[in-house]
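Trainee: Pasting the structures in now, so scroll down.
A short reminder: the numbers here are calculations on the coordinates, not readings from a lab. Everything numeric here is computed off the predicted structure, so don't read it as measured data. Cβ atoms are built from the backbone, for glycine too; each structure is taken alone.
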Structure 1
Amino acid sequence: MSNMLDVTVQLLHRELSIRCPASEQDKLLASAKCLNEQLLKIQATDHSIPFEKLLMLAALNTTYEKLYEANGEELITTANADINKLEKKLADALAQQDQMEL
C-alpha cells in the first residue's frame, strides 16, 4: 500500500489536515487550491456567508460544472460517488477540527 501523508491545506485562512496517499499529494493540493479560489470568489460577493455554507456553494458549483460540461450517465454516477466521498472527507475534517478547537 502507498505511504500515507498528512497534508495540510488552507481554505479561507483555515488549515485542514487531510490524510492521503503520497502519490495523490499533488492532486490534493491542486484541488484545495482550486476550491480555495472558488471560496474566495463566492466570499467576495458577501462576506457574511458562514464557512460551511461557502463550502456547500462551492461544492454545488463544482458539481454543476462537472455534470453539465460533460455528457453521459456514467459520468453522473461517478460524479455522485465522488461527491459522496468528498462530503464524508469534509465532514470528518470539520469534525476533527471542531474537536481540536475544544
Structure 2
Amino acid sequence: MSQAQQERDEKFYERADAHIALANEQIDKEKTHPTLVNDSLIYATARFNAWIVSASFASADEIKNDKENAIEYFTNAYKTVLEEHLDDYIANYDLYMNGIKKED
C-alpha cells in the first residue's frame, strides 16, 4: 500500500465514486463522448488544485514563488494514481471491459 493510500480518510472512496458517478451520468444522459467528459474533469481538477494552492498562501507573489513545486506535486500525484489504475485495468481487463463496445 502506498503512503497516499495510507493517508486516505474513510470518505475518500465515497467522494471519488461520487465524481465518477457524475461523469458517467453526463456520458449516459447527455450522450456526450467520454473524452469530452474527461476533458471537463481534468479542467475542473486543475481549477480546484489551483484554488487549493492559492488558499495555502497569503499573496500572489507567494503562489508565484511556489508555482513550479505545486505543478510538480500535482503532476506526480496524478501520475502515481494513473499508473496504479492502468496496472489494475491491465491485470483485470477482461473482467472490467467485458461487454464494453470498443470504438474504432
Structure 3
Amino acid sequence: MPTTKTTLAEQIAQPLNPKRLAQLAALAALPDAQIDYSDQEEITPTKIAEGLYQVVRRGGARRGAGRKPTGNLTKQVRLSPATIRKLSRFQKRKGLATFSEAVTAAAELV
C-alpha cells in the first residue's frame, strides 16, 4: 500500500466509498510492527509539562468540570410541615434563591 501524508481534516473530508473502506480495513489488519511511525513526533514528559500534549486517561471528569466546592456540608434533617412553610415564606420575603440559604439565614438570626 502506498504511503501518503494528509492532514486529519483532509481525511475526515473524504467520503467513505467502498474503495476507502477497503483501505481502512487493510490498515486495521496490519500488525503494529508493519506500521511506519517515523513521521510521528516523539512525545516527551517535557512536552507534556509544557502543555503541548495532554495525557488522556479512561473516564473521569474533565479539568474544571462539575460543581465548584461551596464549603457547605450535607446534613439531612426532618422538619414539620409548619416549619417548612415558615422557612419557605422567610425565603420568599428575603428573596433568597434556595431553601438552604433560607435555613442558613434563619440560623444566623438565632
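Trainee: For structures 1, 2, 3, calculate distance in nm of label points 7 Å out along Cα→Cβ at positions 13 and 61 and state which one comes out highest.
Mentor: Details: 1: 1.9; 2: 4.7; 3: 3.9.
Answer by largest value of distance in nm of label points 7 Å out along Cα→Cβ at positions 13 and 61: 2.
Trainee: Moving on to the next point. Given -23500 as the derived value for helix-only ellipticity at 222 nm (-39500 (n - 2.57) for each DSSP H run of 4 or more, over all residues; to 500), which of the supplied structures 1, 2, 3 does it correspond to?
Mentor: Working: 1: -23500; 2: -26500; 3: -12500.
Source structure for this number: 1.
Trainee: Work out distance in nm of label points 7 Å out along Cα→Cβ at positions 53 and 93 for each of structures 1, 2, 3, then name the structure with the largest result. All intermediate terms of the calculation are to be shown ahead of the outcome.
Mentor: On the way: 1: 2.1; 2: 3.6; 3: 6.3.
Going through 1, 2, 3 one by one, distance in nm of label points 7 Å out along Cα→Cβ at positions 53 and 93 peaks for structure 3.
Trainee: Can you spot which of 1, 2, 3 the value 44, 44, 21 was calculated from, given it is Cα extents along the principal axes in Å? Walk me through the numbers before you get to the answer.
Mentor: Numbers: 1: 44, 44, 21; 2: 51, 35, 28; 3: 80, 39, 24.
Going label by label, the one that fits is 1.
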